[in-house]
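So, here's a batch of structures to check.
Every number here is computed from the coordinates shown, using simple stated rules; none is lab data. What you see is a predicted model, and the numbers here were worked out from it, not measured in a lab. Cβ atoms are built from the backbone, for glycine too; each structure is taken alone.
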Structure P
Amino acid sequence: MSSLALVSPVPTPVPLVVGQPEVPLVTGERVPYANLDHAASAPCLEPVRRAVDELLPWYASVHRGAGFASQVSTRVYEQARAVVRGFVGAPAGAAVVFTRNTTDALNLLARSLPRETTVLRFDTDHHAALLPWRGRQVRRLGVPASPGAAVAALDAELARCPVGPRLVVLTAASNVTGELWPVAELAAVARRHGARVVLDAAQLAPHRPVRAAEWDVDWVALSGHKLYAPFGAGALVGRADWLQAAEPYLVGGGATRQVVDLGDRLGVSWTAVPERHEAGSPNVVGVHALAAACQALCQHGWDAVAAHEEALVRRLREGLATIPGVRQLALWDADHPRVGVVSFTVTNPDGSPGDPGLLAAALSAEHGIGVRDGAFCAHLATRSLLAGSGAAGQVDGDRALRASVGLASTAEHVERFVTALDDLVRHGPRWDYRLVAGRWAPDPDPRPLPGVLTGDAGDVGPGCGSGTMAG
């Protein structure tokens, strides 16, 4: 077997992220990119890039080849299961099914539920945890006024649920506010009523340790692209029984043990979990990157991750509090623990609502800062928070701004953001903007595009082949 390690040796302390680019401004200047949009997708860690570079020469088919490179790729892929299982703190026997992302993982679980399952979920969830259960019997738990109210609401609703399989859907950290949910307490209530629990850990996993066994949750779903491994892999980790009893999520190669011709139909026997739900050629590079990110974060140390982010969030929130017209959104008490996510609305000096999309565009074009505007794929939660802040209905469908920090964020980024936002609120943008396909854009926009978008790497268009199609 190859000497290829699962992940390249990582020096201590871990180098953080792959070098961030300088971005052009509409003024003609270039500044280091201030990435305050980690909650959407995080940049790549240096150890992850090294791990991918190390694997690429050995890349080959997984589970299907006798060649040496195929054997290496297969072993790398299978070793990653143990790394991800350990990263989320799952029991030794937990199944690890690799998916594209958290959305894919939760849809897989939804397809695997026994038919009579009752699903219980809060209205504060990201759409990935909110929508896959449509068509099931769903009990909505609303928007709890406090962590204690969340526990009480779940307890009361489970007591009213019919006998049969029940699944409680929990979010570890809010996609909108970053606030941490009382996972252990909620899971204990579910367990007392005989219900199972799935945890959406997409926003927690890059910032704090996940402790699946300690919290007594049955499944954990997470995404590599939020975990500094942007190569298209995620995972569902947990119990195998419902997954094993279900038809494959996708059908095709890898999910099949045997296919036979029965004359009027095909007879199929399926493989066992996890391959049962991993049909097609698997994303070995993405899975290797995900495992590398898990190892790198653990080696860097969660205390160091948390200290870095808490200092930045503290300064971010303090800075926002000094800007007139800014209102920070929160589900619960302002001091409730959170990861590095802060959402807010803006009221202009004349009392009119600030347009989140225009502010985000100006922060990017004039200051080189990336933030998110919108409802953050959590429309029910965002709408409820805006109503509670008195900002509901302010602009085009209840939108807000979100700044989120991570390992690529620095104190300079936060200071630049606070200063820029304060100037925009008090004086407005210094450039002209217009709506293009529903999004604000500089008018004109003189910023040069990087080579990846200008065709410098080679132009390829329709009909790029040298021959013609045979009729």
Structure Q
Amino acid sequence: MSTVLDGSTRSTRSTRGGRTDDAAAAPRGLLPVVLTATFMTALDVFVVNVAVPSVQADLGAGPAAVQWVVAGFGLALAAGLVTAGRLGDRYGRRRVFGLGLALFTLASAGCGLAPTAAALVGARVAQGLAAALMGPQVLAMLRTAFSGAAQARAFARYGLTMGLGAVFGQLIGGLLIRADVLGLGWRSCFLINLPVGLAALGLVRRCLPESRAPHRPGLDPVGVLLVTGALTGLVLPLIQGPALGWPLWTWCCLGGSLALLAGFAAHQHRATRAGGSPLVDTRLFRSRAFGTGLLAQFVFVLGQGSFFLVLALHLQLGRGLDALGAGLVFTAIGLGYLLTSNATHRVTARFGGPRTIAAGGLLMAAGLALLALAAYGVPAGSVWWLAPGLFVDGVGMGLVIAPVTATVLAAAEPLLAGSAAGVVSTVQQVGGALGVALIGLVYYGAGAPTAAFGHSVLALELVLVAVVLTERWRLPHRHRTPRRH
């Protein structure tokens, strides 16, 4: 039994297997703390794109250094997520989350105070590793601290937070650089994390319940080495390959990563069958909802991450907007996203997760179709012709992000929450990196910026429709909540 102080009352609840029996007993401060960390992570993925020109001018960073300022964070984040999920299972999710938050805040200070481009790259890698420590713990805590309607609301707010960080990251970065607070320029994009991170860190012990797997699973050092090498070999060429023209080493890395992934899968399967402590318990994949939902999430993340890239390129290269102007256009997606994301749990309760996800995917495809028409039809017109398509895409995003994550994690037993959260977070990062690499082939191969944007959104639309039609019939429909009379 564990006792948790929520600020005014004490409530005692069982935490066997890492799950609370009384969802209402979850501290009221849990969501604000973990979602603050989630927002900071999502923001730092996108805000750096706005800061790059200023970084180049201030630190004299060359093209390779700039690429690593962007890529170092994503690479460290992707490579560390599965292992971080196991650390939370073994040592306690609150403890590992708090450590990640402290390191993330410290690394943000390192970014903001970096005297050289090399120091900035190192701090960004440290930021990514710290974000990896936090990510799986957030998902695992939402899975184990809440159940039923409370869990659906928690995941809806998680999806809202992720989307807001992604959609408004460029706008926030543009505003910070334009404001030039205390003459800090681009450094304020990182230093803003300090007061926020310190405030959240002060609430960790008070607001977050501790949970862990019941039998203190081992660290599986062989699995750690295999998955870290595999993900590094996969994500690194995906990030660097398009800009470098896919030299031989990128293909060698991809081939090596596939071999390591196969070895990792075989090792995890053997460890599961032998009753050991694999990083990824392969019993997770016995659930059709987990495997199918994971595939759906992979494709949605693949499409959305690459869409944000081509939209930013189109607005700045094709339409001649600066970073702040482009960020303002992104608000059209944000408005649509806000309209649906905070109410997704009610829509899911009424119609079921698979139907909600399918409807969201089709709305996203419709929004992309409107964007293609605007790109091809009015290449010289106002950029706000794009707004209807962006708004519809945002509405669809709001119906997809939280339900697909909740569907995957709900299919995992509470005992496997940390392992499942690590897999989900890794799929998100790898899907985003792969999407950027693939859409770059379409975008840069099309020639003129307007045609490149149109071709890219049409390709993404076709992928979305195909996935929705396939996954709509494969996801189970038993999670629908009956209406109350």
Structure R
Amino acid sequence: MTEWLKAAQSQEKDYLNDLVALMKIPSVRDDAAATDEYPLGPRPAQALKAFLEMADQDGFKTKNIDNLVGYAECGEGDETLAILAHLDVMPAGKGWDTDPFDPVIKDGNLYGRGASDDKGPGMAAYYALKYLKDQGVKFNKRVRFIVGTDEESNWTGMHRYFEVEPAPTLGFSPDAEFPVINGEKGQVSLLLNVPATNEGPNQLKHFESGLRFNMVPREAVALVNVNNLQKVEDDFARFIAENPITGEAEETEDGLKLTVIGKAAHGMEPEKGINAGTYLANFLDQYDFAGGAGSFIHFLGHYLHLDTRMDKFDGSFKDPVMGELTMNAGILNFTTEDGGDINMNFRFPKGITPDQLEATVKKVADPLGISVKQGPAQEPHYVDPADPIVKTLMTAYIDQTGDQTAKPEVVGGGTYGRLMKRGVAFGALMPNTPNTMHQANEFQPVADLIKSMAIYMEAINDLVTD
């Protein structure tokens, strides 16, 4: 234990310098800025280029595949161990106390977008591999440290890698939590469309909430025309006071603008957030809106509000091994020109299918005139706890932390680990550290990151040596 931790501590200064440089790149996927050269926009490609230049200088063999994905390679052997991380980050959103792309260390914590998801953990695993290589460890496998650039959206880069490169034998993704994630729920989004009809005594002119499907919306804004302006403003003030949100009402030339601020959270654990969009819709649902606007408000404000388990749809489900079905209402928009769009993102265990989820939602949506279609799905993924990769990683974690009670876990998050038959997620969030992924003020304790580097050192060493 002490040996690996001392080795990791010796790397701290260089590790933080390289990590901060990567975190300063706002590597959010930007389809509006996409070109043939930069299919995901220039910033993810900039982060990829910066990482590969660093790895090349560190003596790794490197390759950039279409500005989508790349890898740093060392070692030789018939088998390939893959370590899969990602360089893209979620949009910063609002509510930060510091600049999300100018990382700072306060009270031992590193703050900035990517500190926890996934630049901090990814670079800890990279530095662990680099240390072993530099120490002359004799590898019995080829090791590829593979970095994608749109894990937070469609996995375009990593899917491209698996199209053009040989599949790894086994591997892990440092993009979750410790000890070992040997099971990941399936994932699918249902895309709902609401007609652009807006007749009725009150008018919904605009509604906007949510940045990504896998993120609980922190902010929601609606523009409405209402008959009794003063009553609505008074009602709204009471609503804000009685609920765990903040907000304001503002009279504008175009109507009454209502803003609600909740709390962002990762879409795999939507119960840990406060969905500003469904709160705002819940408030508006007491008034008379008709047509598509009324259906949009009622669906959000009644069926989706305070329901992350599909209880209001009579669709809750739980598997004894993989746990509960969860649902996040992540993107909620309406305009008078285009109507409404709702993205419902599900994390589902084995025992239920996307088709069943779609049928359950349609029973509620159809009578409201809301159409439902199914997006791409990922099936549940599970690696037997007896598999040597799970046992080796668990041993490294226990050795470095002393946590003798630790056991492999199943989560709702989706990581690159599921792309390999013998792939798992492994760190770097420690069990007692708050999960701030996808939230404002994202952070990781520096001491946790250094300890995770020690865990990765032992784990990789044991996976690639005789």
(request) For mean projected area of the Cα convex hull in nm², for residues 92-347 alone, the calculated result is 16.1, so let me know which of P, Q, R that is. (result) P
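Among the shown structures P, Q, R, from which was the value 42, 23, 20 of semi-axes √(5λ) of the Cα gyration tensor in Å calculated?
Numbers: P: 37, 31, 22; Q: 33, 26, 24; R: 42, 23, 20.
Derived from R, not from the others.
In terms of distance in nm of label points 7 Å out along Cα→Cβ at positions 132 and 148, which of structures P, Q, R is highest? Walk me through the numbers before you get to the answer.
Numbers: P: 3.3; Q: 3.9; R: 2.2.
Checked P, Q, R; max of distance in nm of label points 7 Å out along Cα→Cβ at positions 132 and 148 sits with Q.
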